[in-house]
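Each in structure tokens, the structures are laid out below.
Since every read-out is calculated from the coordinates, none of them should be taken as a lab result. Remember, predicted model here, so these are calculated numbers, not experimental data. Cβ atoms are built from the backbone, for glycine too; each structure is taken alone.
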Structure 1
Amino acid sequence: MKTFIKYILLFFLLLYSISFSQTTKTGTTAAQVLKFNVGSRAIGMGGAFTAISNDVSSIYWNPSGTANINSNEVFFNHSNLYLDIAHDYAAIATNMNELGTVGAFVSVLTMDDMKVRTIEKPEGTGELFTYNTVVIGLNYSKYLTENFAIGFNAKYINENLWHMSASGFAIDIGTLYKIPVLNELRIASSISNFGTKMQLSGRDVTVIYNSGAGNANLINSNIELDKFDLPLIFRFGLSVDAIKTSSNRITLGVDAIHPNDNNEYINSGFEYSWNEIVFLRAGYNSLFEHESEKGLTFGFGINYRIFELVKAKFDYAYQDFGRLKNVHYFSFAVEF
């Protein structure tokens, strides 16, 4: 009970800081792909998924959530975002009984080719450049007691911008605690992207200087660019099954998020399930975030058992991005 009270006090402390915080550090971190939400189910619920995490997409939101997987699960997520940005995410996890659950994931961000522009040639030099990021990682989670789970991710990040690149390493840590009240109250927290700084290097930062008599000597020199932190994210969430019968379930969730490159904000949402086959979801993403373009979300899902031991899961989500175009998310998973 003391642990429960501590979690509740921490949650309201975060709510207080969210309501009055105005600080923003937008654009001060690297590898923005680490902030792109994953999974149409979670996105349809407004991103309030930290304490709901119970499938393979939990690797992104709360690495301890994969401890709820009973067998094996494969997951794929694709989204065409604003400004010709495409994001793909794939993950796999398997339950190894007493040893816990192990998984692996890969996240890829790509963009269309863009024109190289200079002060002298603002309409383009005739060259094209591109940007992409790849994240590869491993997951491990386990229930330490009947109601308490802990999980970890270890990941490698690589960014590429034209002829430059940067690499880094990070870890995620998550916990999940279930309390047998109110159809099971769940309390969870996670810290994502705790790791090294990233610094671009490559031939695009090489400059040539003329020196000596008559500037006859050519000297190559490299410009040292700044090092940038990864987007560290702390999440604290509560969820509960407000209604749970043999055929109907309504799950409510709320998350308080504290990032290192923006002010704090809240995600909230719900999921309605009919016989754990058809799902309807809605939520609100990034409430109280400074100058946020995010907002309402909704989605649906279908779980269909193909064979006795094989279940296919399809999920769709829609998110309003304000002045940017609205985004549609599609996820597909197989449980076997």
Structure 2
Amino acid sequence: MIWTAVLCGFLLDCLLGDPEKMPHPVIWMGKAISRLEKWLRRHLPQTPKGERTGGRILAFTLPVGTLLISGGLCWLFWWIHPLLGLALQILWCWQALAMRCLAKESRNVYRCLKTEGLEAGRNAVARIVGRDTAQLSEQGVIKAAVETVAENFSDGVLAPLLYMLIGGAPLALAYKAINTMDSMVGYKNDKYLHFGRAAAKLDDAANYIPSRIAALLWIVSSPLAGGNLKNALKIWRRDRRSHASPNSAQTESACAGSLGIQLAGPASYFGKRLEKPYIGDAVREIEPEDILRTNRIMIAASVVGVILGLVIHTAIVFSLFGLHWIL
């Protein structure tokens, strides 16, 4: 059932993306995070220790609760009828993936830059990045879009895919809960320095292996979409640790190498400038078409990842259960 749910979910994401009017689990997760954060801040001491305790409670409650609720519903639907259980798994596998949405939003940045100008490009990229965009140059806008596609290939495509292959839709949704939590509270600012620490560390742990698999997939898939495999491997080996996060530079370095451009560097967040190291070599100037090139590599790597994942999953299942039936 997992094999079918993953493949169908991936195909639905390719065809339909994320329809705006369809209720999405991440929205419910966001509401749960906001309400639980307010409750914890109201009932725990407003001290660094109290905030860290509240953050740990949140970091435990949300993913475990998501896993139990979604797993229980999948079991209930399957108990009513196996096809109903499969349909729910397909729906949630589809919603856990974000390949088409990533491609759509980044292409919108490209379109705005090309047809409406810099200000429209800044507004478009502000929809998909966390940094300040009001003062970005055209190259800054392009760089932000490219980095977002590269980084989110890991946590928006490869990581959910890996977790759903291991534990079906419930485990993929538990991962999405961790990722959503980090995006909401995992900041090192005055408000979340202590409260968001547990969420940030949990997200780092959940993405540690997926981010490295994602980088390798990006590298081997680069030639399929016009990228440079040799340079992607070179820059990944050199710059994969050039980030405060243990995971973010993995796919960003592979992307920079495959395109022969320089990414990262200083950026502004919430009005504060952060000095971040550069990733990659400026072999050439970055240009709007790099957004489209990044999308092509991301799509190629996603397809390769699905095929390899399903083949490995099938081989493991057969090795565990197939010999039993043969013997």
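Among the shown structures 1, 2, from which was the value 15.5 of Kirkwood radius over Cα pairs in Å, for residues 128-255 alone calculated? The structure behind it is 2. If distance in nm of label points 7 Å out along Cα→Cβ at positions 32 and 312 is computed to be 2.8, which of 1, 2 is the source? The value was obtained from structure 2.
Among 1, 2, considering only distance in nm of label points 7 Å out along Cα→Cβ at positions 240 and 264, which has the greatest calculated value? Kindly include the intermediate steps, with their values, before the conclusion.
On the way: 1: 2.1; 2: 1.3.
Largest one: structure 1.
Can you spot which of 1, 2 the value 55, 38, 18 was calculated from, given it is Cα extents along the principal axes in Å, for residues 64-199 alone? Only structure 2 yields this read-out.
Upon calculation of distance in nm of label points 7 Å out along Cα→Cβ at positions 160 and 304 from the atomic coordinates, which of the structures 1, 2 produces 2.2?
Working through the options, I get structure 2.
One of 1, 2 was used to compute Kirkwood radius over Cα pairs in Å, and the answer was 21.4. Which one was it? This figure was derived from 1.
Once distance in nm of label points 7 Å out along Cα→Cβ at positions 104 and 248 is computed for every structure in 1, 2, the highest value turns out to be that of 1. When FRET efficiency 1/(1 + (r/R0)^6) of positions 40 and 112 (r between Cβ atoms, R0 = 35 Å, to 0.05) is worked out for each of 1, 2, structure 1 gives the greatest result.
Which of 1, 2 yields -24000 for helix-only ellipticity at 222 nm (-39500 (n - 2.57) for each DSSP H run of 4 or more, over all residues; to 500), as computed?
Values: 1: -2500; 2: -24000.
It must be structure 2, since only it matches.
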